[in-house]
Structure 1
Amino acid sequence: MNTNNYFFIMAGGVGSRFWPKSRNNFPKQFIDILGTGRSLLQLTYNRFLKLCPVENIYVVTNGQYKSLVQEQLPGLPEENILSEPSRNNTAPCIAYAAFKLAAKDPTANMVVAPSDHFILYEDIFIDKVKLGLETVATQPVLLTLGISPTRPDTGYGYINFDKTGVNGVHKVNRFTEKPPLEKAQEFLVSGDYVWNGGIFIWNVKAALHAFLQYAPVIHALFEQGNDVYNTLGEQSFIDINYPKSPNISIDYAIMEKADNVYTIPADFGWSDLGTWGSLFDVADKQDGTNAISADNLRLEETENSIIHLPPGKLAVIRGLKDYIVVDDSDVLLIYPKNEEQEIKKVTEQLKSDNLSRYL
């Protein structure tokens, strides 16, 4: 194992589209949503343990989830949990990680990945990450793993890449955010687009240079802490300064502006598990048609539905087609699967109605 490679798992999100299973106090990355006996965070952590020693894995999370991370990853050193005092999207999160890592190992290579994605073929994923790390160790490029699209999905960002590559690494021409269906169909047919999976690989020097060049406000903010990273003063500095950073994604802040962005197209059975529908797509169908997580269920004339019930709950369901049924603590959700994008609006309405206790 190369001790010069470090892995940062982003685990600070709320997962509002998975409501009511995912709540503010226990979001989806900490849930065994796949029914494997392990949370999505634990699956991601174990995946990276195959690539590096435990001391080279970091989890970046919201401060309120630090104890959850410690509980679920007891082998992870406490100092490897980076606690964000506010939610400011992925660019500040990654800047914090890069500055902290540079203070420890100025020549380090880093992988940044979400905590809550599904990967079916881990061996292919690991091979692609290794290829990425070998590439960034010798070239000052910003790499992203590109997911080979399997359908014209309008919910993902797309990356157009130059088909002429070297050893499986291709120059990125441009990013396109969530295209309309007609465009997504064109992208799929062309064969020179991949989905943006939000998995990044680069040398820490290249990352800091990119922040300096394309996001100087963020760079200047976190550069002030160069004397305190990896010391007892780090958390205090972060608590004061992190909330001042712009709320912006790494894609908008850097990736869509930089001219040294490359991708490694890959097909490793990926899903961002962003919605109940995406979970339905990858979940085992116990009766061939419904994705079920329940102890005791009586189904009749019900198909293509996803049903999650708490332990010990009996449900009798008849005549449902293409529905989401989630019974979780004090909330029962029964919602058409093809309208699930509206669930986020439901949670926003609950918040404005002062019903945040249900979130």
Structure 2
Amino acid sequence: MNFKDEYPALQNCIYLDTASSGIISLETLKWRRNHDESFLNQGSSFRANQAFFLNGVRETISNFFNAALEHCFLVPNFSFGFNTFLNGLKPTSKFLLLESDYPSVNYAVKTHGFQNESIAITSGLEERLFEKIQKTKPDVFACSLVQYLDGYKIDLNLLKRIKENFPKLIIAADGTQYCGTENFDFNSSGLDFLGASGYKWMLAGYGNGFVFLKDLAVSSIYEEAKKTSTPSEPFLKERSTLGTFFEPGHLDTLAFGTLKQAIIERKEIGYEYFTTKISQLGQLATEEFKKRNILTKPLLSHESPQYIFNLSLSEGVLKRLTEKNIAFTRRGDGIRIGFHFYNEIADLTQLLSIIDDE
């Protein structure tokens, strides 16, 4: 399946920078134009059915990830959703974090003043996580499902085992570098909180994201606020207590409609296709990068297949990559690249040929 016609950005470069920003399709652009033309022509009446429209967005998202509709919230980005979650927790809550995780996770926890400890992502992580939880007894374990620097993916089965052994531990995750890369079932996962921005692997542009909660997370936040009646004004009468925090004010139908449109297009492509494509490209890339010894961080033996990589390359190679229109980003000690369903083996081949031509 060739996506260059549907995603014009692919015609201008070899796009390996989805971990920084996804691209949008012509179909999405068409939807956005129609949306704004309606606003242009209708004015205030354009928003008359916005509550119905936004609930349709929630239904689309919650169905796509199999999450409870009543605990699905539309947020402008992960950071907003996670900070809203943190604001609702008891100040005495204790956190366990992963070292070098995304600042929107670790920095947010620390600046809120929560007591916290962290653990390094090295070999034996599963055993050390269990030992750390038993020893420190945190209230929340917060992490990114995929690490933004090097693509390390947390084993989702590990999170389920942690949940089974520590059922009162809230497991909160950032899914921004994960959601949209494979079929994911929130209800059957070990997570209690999942938040994600839509502009990366979901290919939904900026200004949209979502939060899913399970009962443990719901019961653990904004306890005092739940004792107060929600606003009685007609336009707020259906808003839940948590909805007043996660979805305050007006929501942008353009941004969230784009997220819905991106999911519709993804469903048309099919779970099996995009999951298999990303996995196959990731496995092949892993083999080739290991042969050349250019990964900035050794892969752990138990690690799930990656699709994001951090490569250690010379300045000369980086210059040639730029000259050949390879889209990438400098992160940490190297450059970060990633493979989505619209990438092809030819993209990897071209990248390797430039690396080898040193």
Structure 3
Amino acid sequence: MTERFDIVVVGAGMAGASIAAELAPRASVLVLEAEDRPGYHTTGRSAAFWTESYGGPGVQPLTTASGPALRALGVLAPREALTIGTTDQIGEVERFAETFAGIGVEVQRLDRAGLEARIPGLKPAWTHGVLEPSCSDIDVAALHQHYLARLREGGAQLWCRADLASAMRQPSGWSLTLSDGRAVTAEILVDAAGAWADSVARIAGVAPLGIAPLRRTIAQLRVDPVVPASLPLVLDVAERFYFKPDAGRLWLSPHDETPSVPCDAAAEEIDVALAVERLGGVVDWTVEHVEHRWAGLRSFAPDRLPVYGFDREVPGFLWFAGQGGFGIQTAPAAARLAAGLVLGEVWGDVDPQPFAPGRFER
């Protein structure tokens, strides 16, 4: 028996769950998740933070617009962000501060004394910094569960272990078949498949956009001295590392972006070692033990902006992909914007045009 829905969303990570939650009160929605549980891949492995500079000026409007909703949900916890540079990087630090101050982000320049006051044991080479007081940690699990609850409350269905096997566009809409043989029809197919976004497009006969999965590594360390809870999120202006405290431990990344096929990503020893080596060039702490390591795939379009909108060539196929490492901090605004495109409505002050898939030549 073929089941009929208005909209089928492929993927139940933060992207798929959030757009389904926005659409569910207005349409019949089915969310397909290939894994045993939603959020298994990148969403469940994120060391997420809400920082208006993260992702660059093109992403900032989505991040800023998402702030009020994230605060209202109670999923943010204060955590200053501090982007640092050496004496040789003063030009990069100044450009960073000027760029984001110029688009309305609150930033403060810090000298060596200001850095020392926030990062104990900071090595002498690091002399310049830019503070973002508004930065916050995000409770990723709570945000994801909020959207999963909302989509169910709105009447949407969530099918796990539901892998899309085929998708054919017909005059009446989409005819979909799952790997277990179940058949579904829908007017609109939403590609929120993260690292698998181009793969889903190919299944649907849609030309891929070149959305590339890149592996990002995180390690949890026990260090001496114990990491202070007040430590900011510390980022390198040259994007070679970032770290932040978590329950007395340090979460550290070498800011790696290793090309990968879509897969269940795992941390590589060499990337963890690189992260520890880079940390040693920043602070004089002793790394006592690497307690845990993991990796996730962050997926980027060629211009590193997300892709939100209907495909220019294939009717009824909506791209909701390419969120890179900023998909969680932008989730509320992105989901409302994309849901508005589906429903033919305009939401908020974020211009959807920069994110339209038609910007790419194929």
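When mean count of other Cβ atoms within 10 Å over residues 147-154 is calculated for each of structures 1, 2, 3, structure 2 gives the greatest result. Assuming 16.6, 55 is Rg and Dmax of the Cα atoms in Å, for residues 203-258 alone as calculated from a single structure, say which of 1, 2, 3 it is. Answer for the origin of the read-out: 3. Structures compared: 1, 2, 3; top value of volume of the Cα convex hull per residue in Å³, for residues 227-338 alone, i.e. the largest, recorded for 1.
Every number in this text was worked out from the coordinates using simple rules, so none of it is lab data. Bear in mind the structure is a predicted one, so any value in this text is a computation, not a measurement. Cβ atoms are built from the backbone, for glycine too; each structure is taken alone.
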